[in-house]
Structure 1
Amino acid sequence: MEKSFKNAEDRMKKTIEALLHEFSTLRTGRASLALLDGIEIECYGVRMPLNQVATCAVPEARLITIQPWDKSTFDPIIKSIQSSNLGLNPMSDGKIIRLSIPQPTEERRNDLIKVIRRKTEEARVSIRNIRREANEEIKKMLKDKEITEDDEKNGLDRIQKITNEYTEKLNKVLEKKEEEIHTI
C-alpha cells in the first residue's frame, strides 16, 4: 500500500511541475528564455531547437538577446521567431538579435489570467484522477484480501490528505502567477 501512496504523490508532484513549465512559457511581459522553448530553426537541412544554434540570454527584464553561432542561421532564426505565435518583433544589428518584450495591456493580462486559471483547473482534474486511481488500487487490495478494512480506511484518508496538500500547492502556484501578471 505504501507503493500506492508514493506513486500517487510522485504523479501529483509531476503534475505541478508540468503546470509550472506551462506557466513559464506564457508571455507575461517579463523576459524569459522559456518563451523560446518551442521555436525550431530550419538550418543545415534539418529542424533544430533555437538553443542549439545560438546563445540566448536575458540581459534586462524586458529584453532577450540571441547570438547565432553561424551567420548563415541569422535569417532562419528571425523568420522562425516572426512566424511563431509569440507576437514578438526581432530587431537585428547583424551580430545580435534583440527581442523586446512589450508591456502587456489590461486586456492581455485578463486573457492571461483566464489561461492560467484554465490550465490550473486541468491540473486539478489530473490530481483528482490520480486520487481516484489510488483509491481504486486500495479498494482492490481490500477485495483481494491483501489489507484489512481499517487499512483501507486509513489508506483512503491518507490519499485524501496527499490530494489536499497538492491541491493547496496548485492554489499557491496560481496565486503567485496571478500576482506576477498583475504587477508587471
Structure 2
Amino acid sequence: MMEKSGSVSHGRRKFLKSLGIGAIVLTALATVGSYLRSLVPNILYEPLKKFKVGKPAQIPDGVQFFEQQREFVIRESGTIHAQTAICTHLGCTVAYVKLPSAKKVIIDGQEKHIEYEFHCPCHGSKFYADGTNYAGPAPRPLPWHDIRISPEDGQVLVDTGTEVSKGTTLNPQA
C-alpha cells in the first residue's frame, strides 16, 4: 500500500513542479513581449488639424464638404467660414441638406432666412445653417473653426483644432 501512496505523491509533485515551471516561463514571455511592444511607437494617424482649401477666389459660393477633415467651408455674401460636420451627439457626420425653398427661423432672437440645414443620419439631430441645433438629441450647436489667409501662399487655411464663436467669418476682400 505504501508503494501506491508514494507513486501518487510522486505524480502530484511532478505535476506541481511542471505547473510552476510553466508559470515562470509564461511570466518571462509576457515580460519580454511587453518590452518588445514598448519599442513600437503608438501613432494615431489622424487628419491634420490645419488644412488649406485654395485661394479665396477659387472657393465657390455655397457649401463645400471636405470629407477627410469632416469640415464644411461655406462662402456666403462674400465671406467665408468653416464649421464642423461632426454631430455633437455621438460624432456621426452630418449631411448638408438644401431646402426646396428658404424658410424663416428665429435664431438667437433674430429672424433669419436659411436655404440649407445639416441633418445627422444616425439619430435625427438637425441643425440650422449656422450650426444651431433645433431637433434631435444633439446637446450643442455645430462648432465653427478658425479660418484665415495663410501668409506663405495666400490660401485659405482652416484650423479644426481652434473653435471660434459663431458668426466669425473671413472677408477676403477686406
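Here the criterion is distance in nm of label points 7 Å out along Cα→Cβ at positions 39 and 55, and among 1, 2 the highest value is seen for 2. Once FRET efficiency 1/(1 + (r/R0)^6) of positions 15 and 95 (r between Cβ atoms, R0 = 35 Å, to 0.05) is calculated for all of 1, 2, which comes out largest? For this comparison of FRET efficiency 1/(1 + (r/R0)^6) of positions 15 and 95 (r between Cβ atoms, R0 = 35 Å, to 0.05), the top structure is 1. Could you tell me which structure in 1, 2 was used to calculate helix-only ellipticity at 222 nm (-39500 (n - 2.57) for each DSSP H run of 4 or more, over all residues; to 500) as -8000? Going through each structure in turn, the value belongs to 2. Looking at Cα Rg over 2.2 N^0.38 Å for structures 1, 2, the greatest value goes to 2.
Here mean count of other Cβ atoms within 10 Å over residues 31-38 was derived from just one of the structures 1, 2, and that gives 9.4; the source is 2.
When relative contact order in percent (Cα under 8 Å, 6 or more apart) is computed across structures 1, 2, the figure 25 traces back to 1.
A value of 36 was derived for percent of Cα pairs over 17 Å apart, for residues 79-142 alone; which structure in 1, 2 was it taken from? Corresponding structure: 2.
Each reported figure results from applying straightforward, stated rules to the coordinates on display, with no laboratory input. As the structure is a computational prediction, the values presented were derived from the model and not from experiment. Cβ atoms are built from the backbone, for glycine too; each structure is taken alone.
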